[in-house]
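Heads up, there are several structures right after this.
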Structure I
Amino acid sequence: MIDILTFVYIYYTIKIMKKDIIKICELLLNTISEFYEFDSQAKNFGTDTELYHSEIHMLQCIEENPGMHISGIARMLGVTRGAASQTANRLERKEMIIKKSSPDDNKKILLQLTLKGKTAYSNHKNAHDKYNKIIAEILSDADTEQLQFLLNFLISFNKTIKIK
C-alpha cells in the first residue's frame, strides 16, 4: 500500500503531464496549420511567375532525377500520371520546363528545367536549407535519446495521419 504523499505526488504528476500533453498537441497542430497556410500559398521563388506546392516539387524532382520520364516522376511524387502530366503542362506554359522526346523511345517524354525553372528550383532549395539550419540549431543540444524519441514520434505521427 502506498502512503498518502506518494499518492498525491503521482496524482499531480499525472495531472501536470496531461496538461503538458494538451499544450504539446495544441502547439503542434497550430504549427502545422501555420506552416500549411504559408506553404500552400503560391510563391515566385525568385522568378516573375507564381508556383504552387505541386509545381515547385515537380521542378525539384525533375532537377534531382535527370532523364526521368513523366511516369517515373508521377511515381516519385505519389500522384497519377494524369496529374503529373497536367502539372508538367502548366510548368511548360510558365516556361519552367521543356519537354523532349526520349532518344531511346519516342513515346516517352523527358522533362528538363529551363533557366527560369533552375532559378525557382535553386531558391526553393535555399529555403529548405534555411529550414534545415533552423531545425539543426534547435536540436543541437539534444542528446541521442531525445533525438530518437522525436524521430520515432514524428514517424508514428506521420504514419497515423496518412491512415486517417
Structure II
Amino acid sequence: MADRTEIDLDDLRRALGCFATGVAVVTTLDAKGEKVGITVSSFNSVSLEPPLILWSVGVDSMSYDVFISAKYFAVHVLSLDQQDLCDRFAQSGNDKFAMLNCGEGIHGVPILPEFAACLECSTEHVYAGGDHKIIVGRVHRCEDRENDPLIIHRSRFLRKESPA
C-alpha cells in the first residue's frame, strides 16, 4: 500500500499551477434541450486511434449531473483574445449563452461562434477521479481555426509578447 502522506492543499495548488495549460469551454444540452456550458482547464488528448480526448468536471459543479449524463458534448479551445468568454462560462447561475450566436453541432450541441479549435464528441466513458469525474469522449468532428490559444499559468492568463 502506498504511503499516504498528508499534503498541504495550497502547496499542491501552487505546484500544479506550474503546468501551463490551455483553457476550453465544454458545451452540451440538458434533458430539456437547454444549452449548458462550463470553463475547464482539465482537457487532454488520449488517443488518435480511436480519436479520444478527456476532460473533468468537479462534483460540486452546478452542471455536474448534466455533463456526466450527456451523450454528446463539444470542447472549444479558447483563443488568446477570449478571456471574457472564459470568465463568463466559469460563473454559475447566469445565462452564459446570452448574446452568443451559437451554431448546432452533433445532436444539437451548441457550438460557440468563435474558438481556436472545436472538437465534437460522444461520451465513451465516465470515471471517478476524487472530487471530479473524468469524461472520455470520442471525437467525431473537429475544426482548427489556427488562432493562438488562451493559456493559463499560476492562475494568470499568459499574454502574447508584442514584436520588438
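Taken together, the values in this text are just the output of simple stated rules run on the coordinates, not laboratory data. The model shown is predicted, which means the values in this text are computed figures rather than measured ones. Cβ atoms are built from the backbone, for glycine too; each structure is taken alone.
When distance in nm of label points 7 Å out along Cα→Cβ at positions 96 and 152 is computed across structures I, II, the figure 3.9 traces back to I.
Computing mean projected area of the Cα convex hull in nm² gives 12.2 for which of I, II? Among I, II, the structure yielding 12.2 for mean projected area of the Cα convex hull in nm² is II. If distance in nm of label points 7 Å out along Cα→Cβ at positions 48 and 136 is computed to be 1.9, which of I, II is the source? Derived from II, not from the others.
One of I, II was used to compute distance in nm of label points 7 Å out along Cα→Cβ at positions 16 and 72, and the result was 5.6. Which label is that? The read-out comes from structure I. Out of I, II, which one gives 16.9 for mean count of other Cβ atoms within 10 Å over residues 64-71 as computed from the coordinates? Label of the source structure: II.
From I, II, which structure was log10 I(q)/I(0) by the Debye sum over Cα atoms at q = 0.25, 0.28 Å⁻¹, for residues 32-103 alone = -1.46, -1.59 calculated on? Traced to structure II.
Given that FRET efficiency 1/(1 + (r/R0)^6) of positions 128 and 144 (r between Cβ atoms, R0 = 30 Å, to 0.05), derived from a single structure, equals 0.75, which label among I, II identifies that structure? Traced to structure I. Upon calculation of helix-only ellipticity at 222 nm (-39500 (n - 2.57) for each DSSP H run of 4 or more, over all residues; to 500) from the atomic coordinates, which of the structures I, II produces -3500? This figure was derived from II. So relative contact order in percent (Cα under 8 Å, 6 or more apart), computed for just one structure, reads 28; which one of I, II is that? Checking each candidate, the match is II.
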